[in-house]
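Scrolling down, you'll hit the structures one after another.
Read the figures in this text as sums done on the coordinates, not as results from a lab. All values derive from a computational prediction rather than experimental measurement. Cβ atoms are built from the backbone, for glycine too; each structure is taken alone.
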Structure I
């Protein structure tokens, strides 16, 4: 054991700057996390966890820099470490109680150096770990203390006077929580017919009743390249809790099994069934230094940050917004140099990407996956789709308490007046060209009124993005006469 004498310094990991708090586009992210690092791993499975800081997120689901295995960690990093946005809701599907997610840790020998042994495996479930000195089974917290290292491996520190004291080698065995065994079916999830337990994307339903928060953007980073997951994300965006609408950010497959040329991406979009007005389809991943992030997680974080710069409202398109990355790349990290012409080629197919603009990189693409088949502005432009969702969510939450109260003129007028006051602010701040509510007199028939049904009509006109600037140039020869006729 090292001698303790003199001065000792321990350096803590640099704290992450406080993120910008945004509510207009609450991200609900379904994926995998190293929950084996938690005291109670099962408590962090298939449940919505609301986190506002990097520290909270790591405490909620664990941490690993292996984003290919642990996609929730990727989203946590994109939001809290790179872009600086909060909050997010994470839903982990990697389940220590699911035998399909477990790999055996076969008995193996580890060397003890200065009373500490290192198990060079990630995903170890401490409650199932068996540690032996020769044939003697050691007891956790009596004979040894197990702790996770920053890379997810495990250190075993032998306790002086314990049964393992003095050992030069130990044998270990047990179980590993294996993220590589999570499938598209786990992400899509379902409902247990016998118990009613929900898993995967079905857990999105729990966000509002549990957290009192309305979903804004749904994601399944990396997994969304699977057609089954892609379809489920799009389907889940409408009528969440029978009330709310959201959008989803989709990764179009740019792995070796997907497409690696921009001219082939349209076929991949069709293959993945990315066709809805709720889907924002992204081709290419991105790099920050040498770390690779999925396009969906980084673009979603940047989109929410863009909301924060516009009064916490989704009034502006994420297109041409600077994103703090060092390169666009394929899933394996191979850099791809997209220019504006190639990016616009994808935009015309309803696909967004990442291009360089001057010294920075930007997201490039205003359109949802419904374009070009659907050219209704509220369906083709992501920012207008999101504002429609935002306005509807705001209306529902503002008036929830009025439901089932007497349907009298004063109450009905108060609904109209409050919405129009809000609309006046939107218009004065140039969030919309128009925003006003009136009674829908044509639908408010005697039969409807007697049934307790009242109809309103809401005019909502967010501004479209300035997508194209056209300039005509002419060489004015006549000016030469004036200029040179001295």
Structure II
């Protein structure tokens, strides 16, 4: 079975056929850095990280572009309210997003362009649209896309132009002067300078000074790094309209075939409502990670199929933590019994057919995790039966599948301290030395020393279990302050 993906534009699951054999170009709408990220913001990063990992595992060379929108109305408004330069405000929040992605094990993109660094490409695209009659100058520094000039406007979201609601007249984020529009549904390519806005938030163009509209930014950056035609454009479901509709319209009106597949991830919801700052229900990643392990949050965001809504409840992290501990516990026990498995073996091992079929079926992660748990149970049975050959096979399979999901407990992100395996090796040697000393004390019936060693290890977060084959150790389950 080859990879099949749900294309939002055609509203069907399609066989994936890249523009260039063996290569995949992806443009993912990244952060608008007006504030620090909540878990709703980072869900798309995690979801598309699984796609990238699966494509790479399937043999593709992937170019991933994830942009940063570092200039818009909200950035200007919030930075002014905080008494900070807009560019400093944007950079501080960009760093917060980067920290969140890194903490959750999201692979870095091939490139992460900022909107403010690509104004010349935006001006070129805007000039092309004006010259071809698809855009018009409404005033000094105000340029609009003429939606009636493009007959296929609305095709991405399956809407006829006449059925698209007319804006209520309140200026939107992409509006310059709504009154100057030929049609109220036209959208801004360029926005003139407004009273009170800092001079640093303006760039010269042949049509007057100003700053780019949101939609123009992404079209220009996608074309700059992925070419006139590329494979996949992704983002959150909320971006389908108007953002992605407008991107497609202006790019194709300019003569660029643009994205061949459109993928959209579902929202994180609270009580059925989309998580957003406007609703006051945002859960900041930094706040959650103050009491939850990053791997647990990653698991919670990954375990639901990317197109499904993820309803966040008080039990979400508790359930994810219990599952993560089962997975990590098996990997720890199996590794202790069968020995270290090299990362190259994990990266190259043939994955179970059922898992591969699940991921090829529009990234059906829940079905893939069911296969993981089947092998987990088989591995635990093999350990109980002391069948080390089967236990090792299960260990490699489980780690290989979890690696695709960015969740390998013994991988560089989660095993030991970050990517430095020396910490894990040092911990193993120190604990084993303590267990050897404890075994010698027990053999000499020096139970006071034996108990002291066990207590010392427990205080360090190491749990010791005595069995017929000797003492085994594991790290204690994570505890929050509320549980203490």
Structure III
């Protein structure tokens, strides 16, 4: 059985223009092109297959409701888009249709210092939000690498990881409640029970988590109430250098299990990451030749407790063979953690040649005991790919402690791959998709999850979604089918078209 989506026609266009002012509805080719892709590698030669028919820019909940109702009535696919900085295809319109660009919905609705919450529209980004909050002595501690450019709607849609989540938690932990417009135009607020600002409830299902990480397949977020925490008096980052990666790996456990409440971040760099950063003069500071592993630890808190924590981590480093890189390198590198998001617009290959490359991060959740085995297998997959096609480059691996409110446990493990995406063709795109699938398969074989924070929505890994979730994937399909019976909400993502026992295609 095949269903056909309706392409945006004059009827749909006129209906939308009754809701939005003319300048907030556009079918201009440039606007559509810009909202087809995300920073991750994309088969540019196939871009016409994915370009949306229309882009709209709502500013209020009521406008989103009307846009969704129109799309549902006319059977037009609809895809919400935040900052467009995601590293998977969450915002790519696989079935064309309407892109709902959320960036104009960036108002701060209510600051409640007494109950430590702020309620905002989802188009705001964390940098702008925290600039507003700073004079009040509080901040919203969701700190991704994309901090200056990502929007809250994208963070909610992907269920993102925060670089300081070991102390403050990640997006899912920092959202108190949210308001979502579902496919029939109904508005639902989900959180802990019915309260907008309550953090703990046993009333019914915990529906909030259903709408965090759903990649726009269940609705469009229009309002979010967030946790606020006190601005730290002190932040102390420390980079420790090791002459052997295995030693650094063992030391990682010492750091993450030390019990410091001030530990906000702990990151391990592997030897291939260091080798890449050495040859990329825009991304690294000169480091000793003997360096083969790095651990970055960052503490947040009051001056006195950070001072105690500083002594503890210095003792651990000395005992495990780590050498403190010094204040200048440690503070400078930590301060630039957000700037690096845009650095991989180029790559410096092993022969020293600078080429235009996009950056892809294949991420997974891996427990500590499996990190080494996964690391070696992942590198082999990427190195085999490079041997066949020189448009790829291996940029090494990061391992981030990600257990919220504590350092130990599982890690966001990412292998970074540079790709000359302008040279992608059908053959190399298939080779890249096959490599991603193998990377994901390895993560599952070692008891992990194939995505920690970006979402398993791209060619390759998405094909294993049912393998990871088992009967849980059947439950996902039931939820999708019931909340979105016409399959208009970001159709094709997570392969959820199969929930309808149909093959969806655009009607030309």
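Each of I, II, III could give Cα Rg over 2.2 N^0.38 Å, for residues 29-100 alone, but the derived value 1.10 comes from III. Of structures I, II, III, the largest value of Kirkwood radius over Cα pairs in Å, for residues 237-460 alone belongs to II. Of the structures labelled I, II, III, which one yields -7000 when helix-only ellipticity at 222 nm (-39500 (n - 2.57) for each DSSP H run of 4 or more, over all residues; to 500) is computed from its coordinates? Source structure for this number: I. If mean count of other Cβ atoms within 10 Å over residues 45-52 is computed to be 15.0, which of I, II, III is the source? Label of the originating structure: III. So mean count of other Cβ atoms within 10 Å over residues 349-356, computed for just one structure, reads 10.9; which one of I, II, III is that? Value 10.9 for mean count of other Cβ atoms within 10 Å over residues 349-356 corresponds to III out of I, II, III.
Structures I, II, III were shown, and mean count of other Cβ atoms within 10 Å over residues 77-84 at 23.0 was computed from I.
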